[in-house]
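Each in structure tokens, the structures are laid out below.
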Structure I
Amino acid sequence: MEWKTGGIISQSPGNLSGFGANHHLRQSLVCLNMPILQQPEAYISNVAALFDESGKIVNEGTVQFLQSFTDAFVDLIKKYKG
């Protein structure tokens, strides 16, 4: 796993959105020399309210945030792909 890039998104049905698990995983991956996307951090709360019955994201702000996360992650991959 050394030098494989990673991005962490945590989610939960409640308000805390997996904050503790997200940070624990970040700390654990340091031991594997995995560069992890630092910004933006991704915590998605009340996840059930973000999707319609077909699984499509209905909240435009969430769509935009996930796109910015993906764009930043692609940039991180390019940096380490070299």
Structure II
Amino acid sequence: SALRPQMSPMAVLDVFRREFDQAWGEGGLFLLTMHPHVIGHRSRMFILEELIAHITSRSDVWVATHGDVARYLKEMTATPTL
């Protein structure tokens, strides 16, 4: 069924890791969107723990919320007052 893709949990984890690694290699932003029909199964919950461990194993990664990123960009683009 389209609601349960035929990817194993390890294949899903591999895709997420590769997406992060590519973004990290480019010095870019990794934004993870998880749809319940992809990640929301008992057999896939471990993926989040594994992915977070993979991401945080790098010392030069900023793990942030959308709000954190928005505040950072607002500060970086603010016009200085004289």
Margin query: Say we calculate relative contact order in percent (Cα under 8 Å, 6 or more apart) for every structure; which of I, II gives the highest result?
Written below: I
Item checked: Among I, II, structure where FRET efficiency 1/(1 + (r/R0)^6) of positions 50 and 66 (r between Cβ atoms, R0 = 25 Å, to 0.05) as derived comes to 1.00 -> I
Notebook entry, point to check: Which one of I, II has helix-only ellipticity at 222 nm (-39500 (n - 2.57) for each DSSP H run of 4 or more, over all residues; to 500), as calculated from the coordinates, equal to -16000?
Noted result: II
Item checked: Structure from which 2.0 was derived, distance in nm of label points 7 Å out along Cα→Cβ at positions 18 and 34, options I, II -> II
Item checked: Which entry (I, II) yields the derived value -0.61, -0.75 for log10 I(q)/I(0) by the Debye sum over Cα atoms at q = 0.15, 0.17 Å⁻¹ -> I
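Could you tell me which structure in I, II was used to calculate mean count of other Cβ atoms within 10 Å over residues 58-65 as 9.0?
Computed on structure II.
Read-outs: derived from the displayed coordinates by stated rules, not from any lab. This one's a predicted model, so the numbers in the text were calculated from it and none came from an experiment. Cβ atoms are built from the backbone, for glycine too; each structure is taken alone.
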